[in-house]
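Got some structures for you, see below.
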Structure I
Amino acid sequence: MRITVLGGLGAWPTADQGCSGFLVEHGGFRLLIDPGYATLQPLLARVPAARLDAVYVSHGHPDHCADLQPLLRARVLADRSGPPLPVHAPAGSLDRLFALDEAGLVDPAYGWHAFAPGDAFDLGPFAVRTWALPHWVPNAGARFAVGDLVLAYTGDTGPSPELVDLARDADLLIADATYPADVPDRHVGHLSSAAEVGRYAAAAGARQVLLTHLWPGTEPSAAVAAAGRAYDGRVEVARPGLVVRLGS
């Protein structure tokens, strides 16, 4: 399994990096996880829009889904005869995004696969299990398993005992680490710190950790250090172009 980081910031993109977005490839299947702000261009630098096989969206905040709209335009306006792109997301989470365009324009570009956080389903070669994790809107953390390999992804989440099950023995945990250590009162219960990620990664026995959704301006080394206080495995920060390979 090959995971390419398209962006790793939370809230808004900067001149140097987009928001959450990951291209996951296995056996020729290409899955896009969370096409947030400013992730489409780095995606298209690697994969033509028509060659993408599916999209998974953890929740409906625009820093996790906004670039799905131009992606659908790129598919339908370039080749109206192309197959619909399967889009998996919590029910109702993308209604406002789909309503941005003129009625019916992008409808042929996608196939809608709604689910409730907590559901399990197959997505290409991946067996997907989801968890309802605490955030301001319904958020589905997920495990993507294929063979003996497991990628775990939190989306955006506050602290939850469910995170240990989500990350249990995962080959890679991609986790919300908006702040290095202290979460401001206004975000307590809805977002996580790198220090918290380190604690639940250690409890879960995750093999390596990729910190994502950092608040713009956060020093990456501070996030890595905070996670490393409780977790002694490999920790990196999501940055554009970073590639993580799982398995041989």
Structure II
Amino acid sequence: MKELVAHHQLSGQAHELEQVREQRVDGVATDTLGILVRKIVGTFVAAEDACFSLSDAKSIAPDALAFGYRISLTMSAVDHAQTVADLNDLVALRNRLVHHFIDQFDLWCTDGCAAAQAHLNECYACIDGHIERLRRWAHDMEKTRALLAEAMQAPEFADFIVNGRGPDGTIQWAMAGIVGALREATTALAIRGWTRLDDAVAFIVEKYPDQTPRKYDCRSWGHVLSESRMFELQYRTNADDSRVAWFREREANTANHRTT
């Protein structure tokens, strides 16, 4: 039960996932069976019409590369209600055995001991059934996690996460690495909210040399700004009549980026 609660979901910044996982394991180390059942119902054991959210997502910084997953066993409303009832019965059985068993039987006589032994055998059969079901759930969860890990090793997955490019070639610009690099450049170089494009390009070439317009099927950095629709671009005239490109993130995108 602790394995299921600790490992069926995980979310956080990419570089902190292992730490988050360890915290989840530590977080259930001293939980009672009743607490574990409450945690697993509605998350891992869920009705088919349940609405899911990642519980750790609220702690993720808006500018961070983050990842999350949830593995759930969904079932019909009737089956879900029966499963929840079965789990609650298990908790009640555990509590009776731990807290009240000694009061139920006269262990100072042969008949009382025989009755107690018969009762324990019945409880064992019930508990054994629960354990077998939990083992099946844990096996299915681990199999799903292994398949997920295998999928994450695929180059297409890395390309989507890092560059925002889907398997069909479409680009999710809000996730694109080049957009993230441009945002970082504006944070470091902006003057009264605007950043000189040449300075941003130099910043990105030095820090993220693999993030180039060509990777996103763009002819130039200006083309990236236009295609992404994440930035405003304006040209300013210098004293020598040369034109210099400046850009800033669109206000609507900035607000969405901060609250996502």
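What follows draws every value from the coordinates through simple rules; no lab data is involved. All values reported here derive from a predicted model rather than from experimental measurement. Cβ atoms are built from the backbone, for glycine too; each structure is taken alone.
One of I, II was used to compute distance in nm of label points 7 Å out along Cα→Cβ at positions 79 and 111, and the result was 1.6. Which label is that?
On the way: I: 1.6; II: 4.7.
Considering all the candidates, the number was obtained from I.
Supply the structure label, taken from I, II, corresponding to Cα extents along the principal axes in Å with the calculated value 52, 39, 32. Kindly include the intermediate steps, with their values, before the conclusion.
Numbers: I: 52, 39, 32; II: 108, 35, 32.
This value belongs to structure I.
For distance in nm of label points 7 Å out along Cα→Cβ at positions 31 and 215, which of I, II scores largest? Could you put the intermediate results ahead of the total?
Numbers: I: 3.1; II: 3.9.
Of structures I, II, the maximum of distance in nm of label points 7 Å out along Cα→Cβ at positions 31 and 215 occurs in II.
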Comparing structures I, II by relative contact order in percent (Cα under 8 Å, 6 or more apart), which one has the largest value?
I
Figure out for me which of the structures I, II the number -5000 belongs to, where helix-only ellipticity at 222 nm (-39500 (n - 2.57) for each DSSP H run of 4 or more, over all residues; to 500) was derived from the coordinates.
I
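Work out mean count of other Cβ atoms within 10 Å over residues 135-142 for each of structures I, II, then name the structure with the largest result. Don't jump to the answer; show the numbers that get you there.
Details: I: 22.1; II: 13.5.
Ranking I, II on mean count of other Cβ atoms within 10 Å over residues 135-142, first place is I.
Comparing structures I, II by FRET efficiency 1/(1 + (r/R0)^6) of positions 143 and 207 (r between Cβ atoms, R0 = 41 Å, to 0.05), which one has the largest value? Numbers along the way, then the final one.
Working: I: 1.00; II: 0.55.
Between I, II, the highest calculated value is found for I.
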The value 12.7, 41 for Rg and Dmax of the Cα atoms in Å, for residues 127-230 alone was derived from one model only; which of I, II is it?
I
I have 28, 17, 9 for semi-axes √(5λ) of the Cα gyration tensor in Å, for residues 71-166 alone, calculated from one of the structures I, II. Which structure is it?
I
